[in-house]
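Colleague: What follows are several structures.
A short reminder: the numbers here are calculations on the coordinates, not readings from a lab. All of these numbers come straight from a predicted model, not from anything done at the bench. Cβ atoms are built from the backbone, for glycine too; each structure is taken alone.
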Structure I
Amino acid sequence: MKGGSTLNFLYIVLYAMMACQMVAWGWYTHRAGRVSDKGYFVFTLCMLLGQSGAGIETFHLRAWGAFAVQVYFFGFTAYGGIRRWSR
């Protein structure tokens, strides 16, 4: 892959990661937040995957304010997943 096509591939992967997050959020909302511990673990992993994609995109674009928000959301989501998994 040449430079332009590599960048396009990167964005396709990043948007697929973010789409995973949107699907997970829709599924969780459709279930009204009532999911099993295993379901919540999968939900958390999908959310973290999407937040990682958004974080990489904002880092690449040097959008530091948005990047800081993504780091916050990543930490908050990871904390919630760890709390649910450890009980």
Structure II
Amino acid sequence: MAKISKKTIDSLKEFMNRGCDYSGTQEFVDDIISETLKECGSRYPYGDEIGLVDASGEFNTVDEFANLFYDKIIEGVINVLKTEK
């Protein structure tokens, strides 16, 4: 694989950021969450309608989990791209 420039990596990072309005990334993530819930047979098609509770009673929504998961996946992909020579 050809070396990826820092400029390209920075552009990808910005474009894939959920806070980037012009890329529509958050809407993309929301659509994927909803699609995944439907495929899993959930009665609730939106991640903010489903809660997750751990053993200590901490509460989060599926949306919160999925957004954090997405951010970590993108960070990992960007890190791989940075190491390509």
Structure III
Amino acid sequence: MRDYVVGMRSELRRTIMEAIAEYLRQYESIVRQLIREHESKKAELQNYIGKITNIIRELAQRRNQLVKEQGMLRRVAGDNFRHW
């Protein structure tokens, strides 16, 4: 009977260790997948931020050009107005 109990205890420990090992494998797999998803989303956001940065830069250049042209038009209009 003692050998039976010792054998069952040993079998129970082995089963528990296998269950824990399987749980850890699944946990590790899930964490790796979440990290991959995070990296993918991070890359998408960096791409989006890069595009937005370029748009902002382009709009600032256009605004500066318009301000410059507005100043030139005012000078031209002012000069033309004086000739009347």
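Colleague: Taking mean projected area of the Cα convex hull in nm² from the coordinates of each of I, II, III, which one would give 6.3?
Modeller: I
Colleague: A value of 3.2 was computed for distance in nm of label points 7 Å out along Cα→Cβ at positions 38 and 70; which of I, II, III is the source structure?
Modeller: The read-out comes from structure I.
Colleague: Assuming -30500 is helix-only ellipticity at 222 nm (-39500 (n - 2.57) for each DSSP H run of 4 or more, over all residues; to 500) as calculated from a single structure, say which of I, II, III it is.
Modeller: Details: I: -30500; II: -18500; III: -37000.
Among I, II, III, the structure yielding -30500 for helix-only ellipticity at 222 nm (-39500 (n - 2.57) for each DSSP H run of 4 or more, over all residues; to 500) is I.
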